[in-house]
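S.K.: Pasting the structures in now, so scroll down.
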Structure P
Amino acid sequence: MKEPIETNRSADLPFSSAVEAGQMIFVSGQGGLISETGAIVGPDLEAQTVQTIENIREILHAAGLTLDDVVKTNVYLSDRRLYEEFNRIYRRFFHPPFPSRTAVYCELNYGLLVEIDAIAVRRSQETGGGISQCLPDSTS
């Protein structure tokens, strides 16, 4: 069963900001758009990346999670030449052990330079949990 994560974002689009399925939260692609206005935060990669990650953080917060609960990200960059600069910015928000990650270069909507989607795991409070709580027991 899946449940949408409620946020104050526009409901005009045919997708949820995030969906919870079991202990996993799937955050839809976020860009450097200001939530309240939908405007691009700025023309540079740093401003857009920071806003993108803040948007993800806001959605995770609505689910009771943090960036530390992210286990996977997919990053979409508009230009391969942005990769090294993006890594320097990304490192400010994600720390070892880093989430697994895929990076793709493509044209993005609205002239964005970066878009990121994420998968996070709700950790079980009783056992300390983590991703192992979401996977079948491989020892049987």
Structure Q
Amino acid sequence: MPFVPALGQTDFRALRADGAGYVDKTASIAQFLAAPTQVIQFTRPRRFGKTLFLSTLACFLEQRTEDLSHLFHDLAVWHDASARAHFQQHPVLFLSFKDVKARSHAATLQGIALVIQKLYRRTATCSTAAHCIPTKRAPSSAS
């Protein structure tokens, strides 16, 4: 089957569920987790996969009751035991301003405020929702 890239796709989970072409950059997750730094800056040109990578990172790290290991079994990060120890073990706040497109400064600020409001609503709900507060489970093993 020929490789067909998922152009414009920024949701890692949806991309993997659809079986779309994916260039594995997950080894960067292991490097990111091993780095002794508190801040990491992602500088890449437009349309270079920054949002998709951050979606991948969030999917890998975010605490949840649903096991998403099937999305990672054939990727580089899954074969790094120290990285896999972090799998679905951390609270994650993920927001993107990529869809904030406005013609004025005021409209841009309003768009950013809406993104932040949605994140707030999601996290306020998650502070009490069972699906956001998983019971502690052992990290998935390699397959």
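Any read-out appearing in this document is the output of simple, stated calculations on the displayed coordinates, not a laboratory observation. The model shown is predicted, which means the values in this text are computed figures rather than measured ones. Cβ atoms are built from the backbone, for glycine too; each structure is taken alone.
S.K.: Which structure, out of P, Q, was Kirkwood radius over Cα pairs in Å calculated from, if the result is 15.8?
M.R.: Working: P: 15.8; Q: 16.9.
It was calculated from structure P.
S.K.: Out of P, Q, which one gives 1.1 for distance in nm of label points 7 Å out along Cα→Cβ at positions 92 and 116 as computed from the coordinates? All intermediate terms of the calculation are to be shown ahead of the outcome.
M.R.: Details: P: 1.1; Q: 2.3.
Corresponding structure: P.
S.K.: Taking 3.7 as the value of distance in nm of label points 7 Å out along Cα→Cβ at positions 4 and 108 derived from one of the structures shown (P, Q), identify that structure. Present the calculation step by step, with values, prior to reporting the outcome.
M.R.: On the way: P: 2.4; Q: 3.7.
Here the read-out was taken from Q.
S.K.: Oh, and also: From P, Q, which structure was helix-only ellipticity at 222 nm (-39500 (n - 2.57) for each DSSP H run of 4 or more, over all residues; to 500) = -11000 calculated on?
M.R.: On the way: P: -6000; Q: -11000.
Clearly, the read-out refers to Q.
S.K.: For distance in nm of label points 7 Å out along Cα→Cβ at positions 76 and 100, the calculated result is 2.1, so let me know which of P, Q that is.
M.R.: The value was obtained from structure P.
S.K.: Ok, one more. Looking at structures P, Q, which one was relative contact order in percent (Cα under 8 Å, 6 or more apart) calculated from, given that it came out as 28?
M.R.: Numbers: P: 28; Q: 25.
Attributed to the structure labelled P.
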